[in-house]
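These notes open a run of structures that come right after.
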Structure 1
Amino acid sequence: MKFGIIKERKSPPDRRVVFSPEELVRLKKEHPEAEIKVESSDIRIFSDEQYANLGIDVVNDVTDCDVLFGVKEVPIDALIPNKKYFFFSHTIKKQIHNRALLKAILAKKIDLYDHETIVDENFKRLIGFGRYAGIVGAYNGIRAFGIKFELFNLPKAETLSGKEAMVERLKRLVLPPIKIVLTGNGKVGNGAKEILKAIKMKEVTVENFLTKIYSEPVFVQIDVLDYNKRIDGKPSDKNDFYTNPKEYTSDFERFTKVADIFMAGHYYGNDAPVILSRDMLCANDCKIRVVADISCDVDGPIACTIKASTIANPIFGYLPSEDKEVDVFHPAAIVVMSIDNLPCELPKDASEGFGEMFMEHVIPAFFNGDKDGILARAKITENGKLTERFKYLQDYAGDYKLESVSN
C-alpha cells in the first residue's frame with residue numbers, strides 16, 4: 001500500500017495537511033509495510049525539510065501512490081485517474097460549484113472518500129476540523145468585541161503560533177462584565193468553550209444567565225432545547241426536535257435581551273427554525289452587539305450572517321433595520337465574524353489534531369480488512385459509479401449515466 005500526501009492547489013492557499021511529519025513517522029512505525037510519499041509544497045505549514053529530516057520521502061510526482069490524502073478540493077486538471085482520494089469535496093450536499101468536480105471524479109474512475117463521510121456505525125462523524133474552528137472562532141469573537149468598542153486590539157489569530165498563544169493574549173485582557181451565549185455541544189461548540197474555560201471565564205446556568213447580574217464576564221453553553229420550543233407548547237425532547245423540526249420555533253430571544261456576544265457553534269438542519277431573526281436584532285431590548293458565527297450558514301438561521309467573511313477581512317457591520325452591511329463602527333451596527341474556513345488560521349494545531357484522528361479511525365481500516373466498515377461507509381464513488389449510500393447524487397451528476405454499486 002502506497003500512501004501519498006498531496007500538495008494543496010486550491011486558491012486561496014490552505015496550509016493545512018492531513019498528516020504532520022511526526023504522525024507519518026508513527027504511521028510507518030505501526031504499519032511498516034506501508035510506503036509513504038509527500039508531494040513537495042511551498043505553502044504547507046510543515047516544510048519539505050521537516051518531512052525529509054524524519055526520513056519521509058518528499059517527491060514531485062505521486063502518480064505511483066495508491067491512496068492520496070488532501071484537505072481541500074483537488075482541481076480537476078490535477079486529479080490522477082484510477083486512484084483513491086481523500087479530501088473535502090463539498091459535493092454531498094449537491095453544492096453547485098463542485099458539480100463538475102464530481103463528474104470528473106466519476107469520469108476518471110476515482111474512488112472518492114470525503115472526510116465528512118467518515119462515520120461510525122451510528123453515522124457519527126469521526127474526524128474533522130470542528131474543534132479548531134471553535135477555538136479560533138471564540139478568539140475572533142472576543143477580538144471583534146474589542147475592536148467594536150475600542151477596548152483592545154488583539155492580533156489576528158493567523159499571526160499567532162497556535163492555541164496557547166491565543167490563550168496567552170486573551171489572559172492579558174481585562175474584560176468588562178460581558179455575557180456570552182454559546183450554542184452547540186459538538187466539536188465546534190466545545191472548541192469555543194475550551195477557549196473560554198482556558199481564560200477562566202465563569203460558566204453559569206441558563207437560569208442564572210438570564211436573571212442575574214454579574215461583576216465578571218460569564219458564559220452559558222446552550223443546547224437545541226434551550227433555544228427552540230414546540231409551537232404548540234407541548235413537552236419536547238431532542239428526538240422529537242430532530243424528527244419534527246418544523247413543529248418548533250426559536251426560543252432564543254430571551255438570550256438576546258441579556259447577552260453581549262453570541263458565539264454560534266451549533267449544527268443546523270435544513271428544516272430547523274431560524275435561531276436569531278432580524279426582528280430579534282431590531283428589538284429595542286436586544287443587547288447583542290457581536291455575533292461570532294462559527295458555523296457560518298449564509299442566509300441561514302442567523303439573520304446577520306448575510307455573507308461569509310474572510311481571514312483577510314474577518315468582520316463586518318450589519319444594520320438590522322435595513323438588513324444590509326455597514327461600517328463596523330456604525331452606532332447601530334451588529335459586528336459579525338463569519339469566516340467559513342477558521343481552522344486555516346490555526347494550521348499547525350489543526351493539522352496535528354486531524355492527523356491523530358485519522359490515525360485512530362481511518363488508517364487501521366486499510367490493514368484490518370475494513371472490519372468496522374469505515375472505508376465502505378465513507379466511499380462516495382467507485383470505478384465510475386456512485387455507491388449505494390450516495391446514489392441520491394445521481395441527478396446532481398447530471399447527464400453522466402451512472403449505476404449504483406453496493407457497499
Structure 2
Amino acid sequence: MTSLLVKLFIKDSENYNDKNVRTSYGVLSSITGIVLNLLLAGAKYAAGVISGSISITADAINNLSDAGSSIVSLFGVKISAKPPDRDHPYGHGRIEYISAFIVSFFVLFMGIELFKESVGKIISPEPVKFSFFSLAILLVSIICKLWLGIFNKTIGKKINSAPMMAVMKDSFSDCLATGVAAVSVIVSAFSDFNIDGYLGIIVAVFILTAGFGILKETLGDILGRAPDAEFIDEISEKILSYPHICGVHDMIIHDYGPSCRFASVHAEVPSDEDFMELHDIIDGIERDIYNEYGMLTSIHMDPVVMNDKRINELRKITQEAVASVGERLSIHDFRVVEGPTHTNLIFDVLLPGDIRCPDREICQKIEKELSKIDERFFCVITVDHAFH
C-alpha cells in the first residue's frame with residue numbers, strides 16, 4: 001500500500017535529498033493521517049455512544065487529536081519548504097522540529113484529559129454494553145493505526161523527518177491504547193464488573209508516555225542534538241578514502257533542518273605535496289559529499305610532516321602517552337620544535353563530548369606521562385572538544 005501511494009503521488013520518489021520530493025512525502029503523510037484519523041474518530045465515537053464506553057469515546061477523541069497533529073505537520077512541511085530569505089539564510093527546515101514539538105503537546109493534552117475522565121468513571125461507574133460493531137471498529141482501528149505507523153516510519157527514515165517519526169510513535173501507542181479499549185468491550189460481554197475506567201487510565205498512560213517521548217526527541221533536535229556516530233564515521237571514512245588525506249578531525253555538523261545540513265572539518269595532508277593538487281582534491285571531496293548527502297561541507301587543510309623519521313617517532317611516542325591517559329583521546333596537528341635544552345611538542349588533543357574533565361587536568365596528566373619518557377619534553381597542548 002505504501003509503495004502504491006508513493007508511486008501514484010510522488011514523482012522522482014527516490015531522490016530524497018530534493019526539497020520538492022521531501023515536501024511531497026510530507027504532504028502525502030499528513031493528508032493520509034488526516035483522512036484516516038477522521039474516519040476512525042467518527043467510527044469510534046459512534047461505537048463509544050452505542051456501548052457507553054469511556055475508553056472507546058476517549059480513543060475517538062485521541063484520533064481527532066491525531067488528525068489535528070497531522071494538520072500541524074502539514075503546515076510544518078509546507079513552511080519548511082520555503083526557500084531561504086534575508087532573515088533566514090539557512091532556510092526554514094527547523095520548522096519541522098517545531099511542528100513535531102507542537103504535536104507532542106496535542107498528545108500530552110489528550111492523555112491528561114483521558115486520565116481525568118477515567119478517574120471520574122471509576123468514581124461514578126456507568127455500565128458498558130457489549131457490541132460486535134464496537135469490537136469490529138476497534139480491531140479495524142488497530143490494523144489501520146499499525147499500518148499508519150509503519151507508513152510514517154518507512155517514509156520518515158527515508159527523508160529524515162522528525163514529524164513523521166513523531167506520528168509513527170503516536171500511532172504505535174494508539175494501537176496499544178485501542179487494544180485496551182477492545183479488552184473493555186470484551187470483558188463487558190462476560191462480566192458485570194466495570195473495568196472501563198481502570199482501562200481508560202492505562203490508555204492515558206500509553207498516550208502520555210508517547211507524548212513525553214515525542215517531546216524529549218524533538219526538544220533534542222531544537223536544542224541541537226549531536227549527529228549520529230555512524231554518520232560521522234561514514235563521512236570521515238569517505239574523506240579518508242581520497243588520495244593524500246592522512247587524517248580527519250574537528251568535524252562539526254550544523255543542523256538547520258532535515259534537508260539542510262552544513263559541515264566543517266579539518267583534513268590532514270602531507271606538507272610536501274603540491275598545494276594546487278591538494279586543493280583540487282579537497283574541492284572534489286566537497287562536491288562529492290554534496291552530491292551524495294546534500295550537505296555543504298567546508299574542508300580546511302592541515303599540512304603535516306609525514307616523511308621525517310624523528311617527527312614520526314615523537315608523534316608515536318606522544319600518541320601512546322595520550323592513550324595511556326585516556327584510550328579514547330586522540331591527537332592531531334602535531335609539530336615539533338627542537339632546541340638545545342628542550343623539545344617542544346605542539347599538538348591538539350581531541351576530548352570526546354561525554355568526557356567531563358577540566359582541560360588543564362587533561363594537559364597535566366599528558367605532560368606528566370611525557371616527562372616520564374624524557375624530562376626535556378615541553379608540551380604545548382590545545383584541548384579540542386568533539387561536537388559529536
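Just so it is clear, none of the values below were taken in a lab; they were calculated from the coordinates. No experiment lies behind these values; they were computed from the predicted model shown. Cβ atoms are built from the backbone, for glycine too; each structure is taken alone.
Table for the structure above
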quantity: Which entry (1, 2) yields the derived value 18 for relative contact order in percent (Cα under 8 Å, 6 or more apart); calculated: 1
quantity: Value 14.8, 46, calculated as Rg and Dmax of the Cα atoms in Å, for residues 205-324 alone, assigned to which of 1, 2; calculated: 1
quantity: Comparison of 1, 2 by volume of the Cα convex hull per residue in Å³ - largest value held by; calculated: 2
quantity: Distance in nm of label points 7 Å out along Cα→Cβ at positions 229 and 349 derived as 2.1 - corresponding label from 1, 2; calculated: 2
quantity: For 20.1 (mean count of other Cβ atoms within 10 Å over residues 301-308, calculated) the corresponding structure among 1, 2; calculated: 1
quantity: helix-only ellipticity at 222 nm (-39500 (n - 2.57) for each DSSP H run of 4 or more, over all residues; to 500) derived as -7500 - corresponding label from 1, 2; calculated: 1
